[in-house]
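What follows draws every value from the coordinates through simple rules; no lab data is involved. As the structure is a prediction and not an experimental result, all values here were calculated from the model. Cβ atoms are built from the backbone, for glycine too; each structure is taken alone.
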Structure I
């Protein structure tokens, strides 16, 4: 199972779980071997709070790291079909994306937002497929990965102001970049 982990949440949960299991095994098998009265009266003062801390850490890890990622649904906020890149260019222009972003296929050189010519690298750093990364960055900004130096100024209304077809077209246009 550990070898199949790919996201930071799964790795964080696995590491926290491993630490918890190692502590439990040491407490059950190793420490009593050296001291049959483990933890003893003196040891209870530190052992019980330590167990409680490990318990809370594991619960916190499950709550934080165990959250399922949202899956894309066929709604205006989550287009699932491939769009038309040519129509996406028109959406890019009409939505004002060129004012903030550099994107060679659109002939834009905005400096307010991240350089969209590097979109593939950003998706890799976020650990997401390109289409999913691009869609989520448009619908629910900020993206999972934003290069250093950019203030989150992306409008959060594109998921509502653009139709699912426009979003699909825009994603197709951006993902067909250089």
Structure II
């Protein structure tokens, strides 16, 4: 089974282009590019863990967001982000699973929309994937241990494969400094 990770696509959210300096001239161009990038790497039977802020959904564009979901390859596990309430309410049935967080025990990966200082099994050097920060916490995450922001701005608007995540985690420091700090709490 192929596994992929991404976050903060913000499909149909025109203001995200300005907020995050995305290199798109309009939301249609952004949506289409991210759909194409997604489908270049993700196969229909793959599992994709989307760590929140999937789309800017309202009653006017719910049909468009639904069409985007239908066009994306893979079974999408949605981790609830700060802008997903309406998407879940109106289109939740289109996702494979929806949860506040996920833990892939087989790969020792904890996932949440938000960066955590400690996470399940972090004291045993587990990994943590998050979104929300649009790359603004990368310098902190890189020295913090086995954690990283998998948002689209950090990977050419394309989901990360499990093997890419594993390669990135090899160059990150161990969580053992966190363990020492945690033992003193």
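A value of 0.9 for distance in nm of label points 7 Å out along Cα→Cβ at positions 112 and 144, calculated from one of I, II, originates in structure II.
Matching task: -9000 is the computed value of helix-only ellipticity at 222 nm (-39500 (n - 2.57) for each DSSP H run of 4 or more, over all residues; to 500). Pick the structure from I, II. Intermediate values should be presented prior to the final figure.
Numbers: I: -16000; II: -9000.
Of the options listed, only II reproduces it.
Check the numbers for distance in nm of label points 7 Å out along Cα→Cβ at positions 32 and 64 across I, II and tell me which is largest. Before the final figure, lay out the partial values.
Details: I: 3.2; II: 1.3.
Across I, II, distance in nm of label points 7 Å out along Cα→Cβ at positions 32 and 64 peaks for I.
Given a value of 59 for percent of Cα pairs over 22 Å apart, for residues 40-127 alone, calculated from one of I, II, which structure does it belong to? Working through the options, I get structure I. Taking Cα Rg over 2.2 N^0.38 Å as the criterion, the largest value within structures I, II is that of I.
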